[in-house]
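S.K.: Take a look at the structures below.
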Structure 1
Amino acid sequence: MEQYHGTTILGVKKDGRTVIAGDGQVSLGNTVIKPNAKKVRRLGADGSVIGGFAGATADAFTLFERLEKKLEASRGQLLRAAVELAKDWRTDKYLRNLEAMMIVADAETMLILTGNGDVLEPEGGIAAIGSGGNYALAAARALSDYEPDPETLARRAMAIAAEVCVFTNDRLTVETVGA
């Protein structure tokens, strides 16, 4: 069976603002089957949390729904909600089969969540996942000292990733939280 590819999600936290950007490409083998998928969205009742996913879409939406319930139960505390989700994701018989990774953030915290139970706070305020994640991560780190605006930095890094990764395009969805 052919694999779905085609996600690059980048998170940049800088000067009190956090941006998550995601490309729109979904590929099956060597064919682009959707160029404008939305892999980044606002979460929580008040939209104060943003998240982006890499992996199976249905799995990611299941995880987003679970995270929103955890946010509600923890009164919007992202770290607590993320840890609770990671515990469930690792131990629950159904959830443990879900194949996705997520970057989630609020005004104070940015985290990478995985099905292995990982809740990781990225070093230097830059995180990336997905097929083109390493390209976007390298570009963002290189630009970080020269670009003060986190949204501009994220857009430029994603453009570089789109130029070198065949599974990444330049149709971005971008969400921002913070100052």
Structure 2
Amino acid sequence: MKNGDELSEGVTMGEVNSRYPGARRALFARYHIGGCSSCAYKDDETLMGVCGRNSLDFDEVKAHILDSHVVDKGMLIEPEAVKAMMDSGVEVRFVDTRTREEHEAVAIAGSYFMTQELQQDIFSNWDRSEALVIVIYDHKGQSALDTCAWFVGHEMKHSFALLGGIDRWSKDVDGSVPRYKIEI
């Protein structure tokens, strides 16, 4: 299947957001769709339906999602690639965007818990050169990309979102990090 073929008129927004993790951010940034209650959509609503009720050209919206995904892919990093960087001597700092309770229960060794104060410190004082790589993680890789885009937009160009989050890190790199499920 060619990239983007799965973005047919009948694809649901849940499927769009699953296949293209930054789609919600991209749609909100350009079209003010999906970012707040006044412009929300449901996961079972189709992309075509969202375009129709917002008077948007389907092909233009599809192209924007795909173009944004190309940019997003440059901000994503595989856990094994992070481990290889660390093994080669690159300084990697992990920033945890999960809840305080999750961070206190299980975290990647040496990681920083994301707070407003930490964010200010990072933007003001952390090295912006290639000598420092920032890896942002969450539980399963669903929201770290948004934080990473925020960091890159603030000139922290060597920031990446960990694919699969701490769960994949535990599975593929460091089995001593316990895996867990969040029950609702």
Structure 3
Amino acid sequence: MGLEKIFTKIENPFEEKKLEVVGSEEAVLDEWMAYFEQTNLNFNVYTDILDFYKNYLVNFEIKPAMIKKFNDMVDTKKFNDRKKMWLGLFLSAMIQTSYNKGFNDFVFEEINVDNFGMYLQGQKDKPIKIKAKIIDGNSTLNDAENCVAKITSYKGKCFGWYMKDCKIYSSNEAVLEQIRKQSWKQNNSFEIKK
């Protein structure tokens, strides 16, 4: 037995083959769902998971409506807590990838994942804009920068830890107060907006 059998090359997960899906929007959404459901990550660091997803998504043109459709088709009841955390990061990677290609204004009815919006990086003169009626999940917008979010209902914990230069709006004063108390305030604003 030679040394090559003992010391094997450790494969870099970021070198995974990127898939180009040609066809309908539904085919693309099905591909993303299959990719997400079949991917088992062994990372412990959220930034590594986010980078892994962004590397996969970089070849796609992701429009905000497609991200909403993807979120709507996910049945989070069949995912364990860890997979729900990964799903939040997958949605974040979709938003960042879409934003980086010039899209904005991401609108959602209901989000039921943890880590939604984590590590999003908008530009000061063009923040990432998110609107959500209901968010039920922890660690929303943690480490996000230059984002504007309008949230009607929030049922999570740990909102916006290390969030910087973000504006959070709600038409519900109790929701806004809950978010304000959970967030670490670093040049962020929290305002009532109808």
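S.K.: Which structure, out of 1, 2, 3, was Cα extents along the principal axes in Å, for residues 65-136 alone derived from, given a value of 39, 20, 18? Each step should come with its number before you reach the end.
M.R.: Details: 1: 34, 29, 17; 2: 35, 33, 27; 3: 39, 20, 18.
Structure of origin is 3.
S.K.: With Rg and Dmax of the Cα atoms in Å coming out at 15.2, 46, pick the structure among 1, 2, 3 it was computed from.
M.R.: Values: 1: 15.2, 46; 2: 17.7, 52; 3: 17.8, 71.
The value was obtained from structure 1.
S.K.: Looking just at mean count of other Cβ atoms within 10 Å over residues 113-120, which of the labels 1, 2, 3 belongs to the structure with the highest value? Numbers along the way, then the final one.
M.R.: On the way: 1: 15.9; 2: 12.4; 3: 26.1.
Between 1, 2, 3, the highest calculated value is found for 3.
S.K.: Here's something else I'd like to know. Given a value of 19 for relative contact order in percent (Cα under 8 Å, 6 or more apart), point me to the structure among 1, 2, 3 it was derived from. The partial results should precede the final answer.
M.R.: Values: 1: 33; 2: 19; 3: 13.
Working through the options, I get structure 2.
None of the figures in this text is laboratory data; all of them are computed from the coordinates on show. On a predicted model such as this, the values are computed, not experimentally measured, just so you know. Cβ atoms are built from the backbone, for glycine too; each structure is taken alone.
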